[in-house]
Structure I
Amino acid sequence: MEKLSFIIIDDSELDCFIARKFIEHTNRNLTVSTYQNARLVIEQMRKSDLKREIPLTIILLDLRMPVMNGFQFVDDFEKLPIDIKKNYLIYILSSTRNTNDIKRILTCATVHGMIEKPLTREKIIKLIADIKDGAGN
């Protein structure tokens with residue numbers, strides 16, 4: 001299994017902090033970046049150097065955020081070149097109970113699944129195991 005990294009995108013500073021701590025305590029070798037503005041992540045991706053290898057990155061994305069919500073992020077992500085998209089696996093990390101939102105986001109080709117908040121160590125362990133087993137692709 002290649003090296004993994006995580007990007008957490010959530011407008012809640014507390015949720016970002018908690019997610020970072022769970023991931024770091026699960027595996028100290030994982031790189032974790034947090035963002036409260038999804039637009040910054042998309043802008044960085046657009047500027048990516050396609051020749052530079054980056055580790056497979058799991059994006060934990062909140063749906064309901066100001067500035068750019070999870071739906072808008074996924075829409076913009078899906079327009080990126082395949083050479084950028086192949087490095088990322090998007091998982092929705094949300095507390096939404098809105099079944100229409102859940103169905104809508106899970107129909108997106110680049111969304112690999114959903115994790116219900118609150119994030120726990122067990123959910124991180126299962127996610128990493130699923131990705132190692134190839135279920136994330």
Structure II
Amino acid sequence: MRNHSRMTQHTYDLIQLRELDDDAVAGGFSDTLEARFARDALGCERIGLSLQRVKPGARAPFAHRHSGDEEVYVVVAGDGRAVIEGEVVALRPWSALRVPAGSARSFEAGEAGLEFLAFGTHTEGDRGELVDAGWPS
């Protein structure tokens with residue numbers, strides 16, 4: 001639900017992230033992921049925001065990268081690992097990971113799952129490219 005002030009100028013938007021549709025279902029990835037994208041629901045013009053969860057013991061089935069947008073991932077619950085261009089990074093609650101434009105990234109959850117907020121710049125047309133994750137053997 002979008003909220004507006006009583007003034008004639010729109011001053012803020014408020015949504016409940018967990019109430020957004022899980023786009024992983026529509027994408028066929030619901031066995032390993034949940035993904036709730038908030039940019040459109042909030043009316044954002046220059047930033048993106050999502051709440052994502054990798055299910056316990058699961059690994060995302062792909063990596064993605066953006067040609068022009070950087071992202072920051074903030075772990076809010078659980079733990080796990082990320083792989084960024086082949087480099088593995090451990091994640092725990094309140095870890096903040098910045099990934100620059102052009103770098104492929106993917107996530108893997110520990111036994112409790114991995115839940116994070118993803119924030120990033122938004123460039124029209126840069127919806128991200130799905131690529132192989134490149135997890136080391």
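All of the numbers you see were taken from the coordinates with simple rules; none came from a lab. Model, not experiment: these values are computed from the prediction.
Could you figure out which one of I, II the value 7.7 for mean projected area of the Cα convex hull in nm² was computed from? Clearly, the read-out refers to I.
State the single structure among I, II that was used to calculate helix-only ellipticity at 222 nm (-39500 (n - 2.57) for each DSSP H run of 4 or more, over all residues; to 500), giving -1000. Only structure II yields this read-out.
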